[in-house]
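Here, each number is a calculation from the coordinates, and none is a lab measurement. The structure presented is a predicted model; accordingly, all values stated were derived computationally and were not measured. Cβ atoms are built from the backbone, for glycine too; each structure is taken alone.
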Structure I
């Protein structure tokens, strides 16, 4: 063919076909590129990233609990942490990136450096043979262990040409309790095992549970490279974590320690099953200490929840256990009677009793009761001060009888509920609070029997047929301590998020919500009567806080076992406050099932005045000294103390006068 001759038709067709084929192939290739880059770009990018990068969670820091440093007036607020997160690390391996011949050597070295727990130690080498790109081999390493391990590993990996991130470390946080068991039941903790998706830990109870919405944060994300050219330190946070809020508590760690130390001594001395104490600021409702023995160690929570006997020690019994208060109730009884007097005077009617009135207590027969009431000691005649001093059941029942005869059952119950808060939750920021049980006229039990019958008021007057928590009782006595105001208990002073206060209970707005429920003159009369309790002739002279004035009341009740009262199982209580004129705290001490027996020189061991009163005294004395409150009874010290002068001691003249009057009435 002549090169200068024009192409024939067949040649032109062939060229067009080839050109068309090449154009179509190129178009198809462009289409594929477009599909891969545009439509499937994200998927292919993710696949590529998975080959070269991997993401690990960046933990948030859970909020801390702080002790109350403000309760010690005139001292700087040096905040102490009750619970906080500490930095820990988990060691992971990428088995597919580790040469087979090096696995034994690497595993052995990891074991020698980290010394993991037995469970991880026995299965560590097996993890190297898993078909996986990520296997956890050691948990909860310290900063020191992590540094030592990585220093060895980076040199080893470089020398043996192994990807440096064939071993990698992921940060995590672990809850720490620097004071150990201190306030264990109140604080609780969080479970070590975290949710696989959210990486959040579940609280075991206490404030960790109720404050969890504030304490918890949100995990972030950190990206690591698999390439040996990118060491672990070059990783970057791609989603920053959000840390939790800090909670500043009303509990003071020193007061808490004092309560726990003395409570343990008291439980052991009385051979009780357990015991607890509540210390409250009567003016603000702030809980200064909430102690319980046997203790709960938050770091050992698994050993408690896996043991049917020890799980009982995880409860906060001061708010979960509602028991019959016994004679502690008599303080409320005389307050109701005094309040009834004022109501009757306002109606132009005769008062139902006089505090100085000589009331016959030699007979305990009351309407509706098949069995007459008795007192622990026989008394012919008593007035109000004597009735509290001797803790007379018959005197209290007599007042209740007069109340319901003049103002009715509904009025009496209304006062117990509205004035003193019985039968209602206090609203404390803790889970599982019991409201207790306050019977209601006309209401029936599930078995069809009426809650309130003819003798119910007499039972209520001496603390029977009603169930009350220790926190409710502490709140009741705050009414007497602060001059007649019903406070709302709280565990939280403030909550702080990123330096900003988001909850503040220290301001006057909260205090303004409290209601005045008892007139000051009525409170003063009741407090005078309760001052006799801790003096000579009272039911709790062992509660006398040396150098300070105090007022309070004992209580002992039988526990109900299988529907019947037990003669061998009791709940004993002493609750009071000090100093009387400007109380620093209300303090309640309870012993659950103390040993039933006689203590030579003291009395029946299971009575509140015997097993609880000495604990109240020691906690009270040490706490007042810690708070720096000067003694207001400078002569009220025990025998042998050079400061002692019983004739000049607080309430001595009043006690001697009452003693003489009692003897003249009860010869």
Structure II
């Protein structure tokens, strides 16, 4: 199952969730209506009076459920994934932490983020939880947060932590988080009925001598029963929605890291340690359907996760369940230490090297489309190489709120002195001499970075920029645009950096794309798709004839049997702006065709340069189809054509 098929599955699950919730609400409303009719003696009343009782009670119940669900959903959406993490006692990971466990966590998360082509999420630690568990929460990848328990940091080695984080990234990439947030909001509306019934029951008990207390008591009991029946049904819904997704996330985690030992090791430690995956927090049940391990230990019909042994055996068919007992006996005397295991095994991560800036790769459109949302072993190794080759001091400044802005501006300053002087003047006018000088120094520091390191460095900086809030982010983007316009032209690299940054900051603040969310057909998006193909062909081929041929290859894949004229846009990448709402609103199947067409354009001459790879990744990110870094070979190596003559 590839990314686009999983997107369709998530949409079907969302529809099923709404249907199940509607059935539960109808049952609750009927129960309350019956209680109200009995309490008011409605069966002896005229039909009109009976109908009035039923309609009034139904409207009140629906209003309570609907408003409570809406309130809870909006509050969760407004706070992003961090709000969910904080509600369980999560502590943010400091950007300048020197704690080796927290630094290891941050490194692992950044590696998987780069490998999967998604924004780096916020990080939280549940310090009061000694068990091994984790979850990802948020409305979109741009406002996502990952929280891990203190037990996970203490007990898991790097491979095991990597497996757990990759599992959570699967939920981020596949769109499970939004479904989880909706589920939390809907079930809260049902729970409010039980809370209301409990309050009424308490009030009617205090006024039990009142002759009118009997009907109130009956309604209170009905609300209480209906509410708890709703909670019962809600647990079944959570279990039905979650169990299969956990198998899928396990499989995706293995695909992310390309080894099963890490994930199976984490699951074995859950089964062999006394704390397991159980959470102490009173709100653990609220997030039970989004946890890595079962946080409340429900089983049978209410289990939100498959049995632990079955999860392990799905990854390692030779696993003997008796091993858990042996591990429990051994760890009872000496609990495992993740950092100590790292040292003993010499875990330093996979070794890899980045290709030269002039490298190229042959790319098959269908193969690249299959990599969307599904990084393989080489993608993970390249992500590790990318992080290793970004100087440590640059990474540290990207993490800190007081240095991240000059670093970002430094990425945009020109290597041409006259242009940079104009940009420096812009910064002085907007932010003062001190920040402008700091940005100049950062520009010198990043000038020699490999092209494949510049966008990842900006991605690493994203969490620190996001923490500044919506208004500072808007002001920052205005400065970014001013720096870009300083020389009167917009390069492809400037467009990629500014467009990605704007979209991620906007979605983090507003929890939706800047162009909103509307569905469009491929026919409606035809002009936008043609413009995108033409722009890619123009950017990647300096020879007009080669550009036209590349465009034709992409157009034939997207619009088979039709003749589409090649008209390169006069204003270059700026021509892409009107098309993003239409292209992002395509159905998953149409997006898959579009991605294959894009790859057909850039790979028409059997090679894709590093610059084209980064542009392709940017386009896919804006379409919410995260693409891992593609493999590349140095120009002239066997299997690839020379990159000479390419833009």
Structure III
């Protein structure tokens, strides 16, 4: 018999609907029962594409004996971290404080008031590798809750101190200067892996936001080749982290050479890496970078797009009973598919008889200077399509869609791809219709025809930035109007004047043990980073001094942190770069398609682009001269003479 999770829309929660565990979703009902029965809460947090979440589910949550203990001794709550990043973030802080590390599945024990007192991540069914058996943990925690309340209360008291800093009023820590950016860059460069690209050892994560800042810094410094960003992207695009057949990047690799990935594919990684790829191509014209970027976006169109235009969340790491089974090959399989064409394919993609992953082969580019065997690749890809596919998490998350929309709009402009243009418009229409309320409030999640959960700060800012990307692609003023409406909602619901900071949850959100405020970038940009970038961009377009002042203040409160912990602020460093070096404003008047193409194919780190008939300051008193399409280029408060020819415009932009 299915449990309560059968009524949820999260695919991750529904994966646990047939567990013998008496699961609740995060709800007042669960906490009320815990208070009434004086039971501790077992909080389990994960996500649909998480390999070890599946392992723990099979080992423990599907086991009747384990479930019996859980049901008798605890009130059990299952949370999809992607739907509720607020809940995940609060309790992940506690897990990290207790254990020194974090990750998923996250297993946390709470008082009926929601206060954490013990936790960890994955627990095995039997004592193994220094980890206690899950059933032993359950019995120990239950006994402690019944008979050693004093110890538990001391534990909750110490953990509450973790959250005190969240409630502190933000204070300026310094001025954002070129020196701030230089010190941040040097900190990042010191971690660069010059042999393999990326940063430091293993496991290796793409860190696209940090690489994008490294690209900006190289451009500002006048470097002809942005080595850190370009070489890192190339290594990833040639490695096993990149799906050599179908396009798109996996989450990370367990090694230092980008070969063996954790095989899940997340929408947000591919959004951030695709936008980085567009910027790298604009800066270098590198054909390999463009090819990997386009194949990534083609994968999104083919496998990750809802018929109504939304983008799905992720693909699982597992299929056919194993991790990565969908993606790996034996030499004999390649021989049987390709016949006489097999040797060239195997040489290019590093396929050997002994393999590089559990006796099989993860495809990677072993001969970068050779031409890829495109026809052979298509044949192997067609054969792979007959395999059992990884499960797909088909919920549509606002912030992740906003990130992908922005990347897709940039790619449509830069690559001149009409299909990307159409897909970006379809996604924007879906978001505007389904995820954005008339008052500018954004909803978090959509699945199975249901839109739910009030959006977080990151949802609002990412969608607004995506709409600005659509405006730059189409010059349709309604997308800019949507972005401005969302920005107003952010100011009303997420800015706290008494703390002089943005919070991640709205002022009218259901209360948690603390109102979360995480300013650091993780796998995705923080809500604070996204909002700062949004406010700066709108201020440049519209002349709204209040938005600029607020963005400047936020940057000043994090100036010191950006230099001492630079990798945690990659996206925000991009916003700081805009403040230090100024945006480059380009206003296009008239039917300026040829001029727009020049802008689209040029790397401009802090571009603010306007055109059409939008009522924005950037377009005021800037007519088409003599009826000809005209470009106005301004830096700060100084404007170059208007130009009407593509070559003249390209020459002007070359000075940025």
Report summary line: Rg/Rh (Cα atoms, Kirkwood Rh), for residues 165-428 alone: greatest across I, II, III for structure I
Report task. Tell me which of I, II, III gives 36.4, 156 when you compute Rg and Dmax of the Cα atoms in Å. Result -> I
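Can you spot which of I, II, III the value 0.10 was calculated from, given it is FRET efficiency 1/(1 + (r/R0)^6) of positions 61 and 317 (r between Cβ atoms, R0 = 35 Å, to 0.05)?
Values: I: 0.65; II: 0.10; III: 1.00.
The structure behind it is II.
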Report summary line: Working back from -10000 (helix-only ellipticity at 222 nm (-39500 (n - 2.57) for each DSSP H run of 4 or more, over all residues; to 500), computed), options I, II, III, answer is structure I
Query raised in the report: Cα Rg over 2.2 N^0.38 Å, for residues 93-180 alone computed as 1.46: which structure among I, II, III?
Result: III
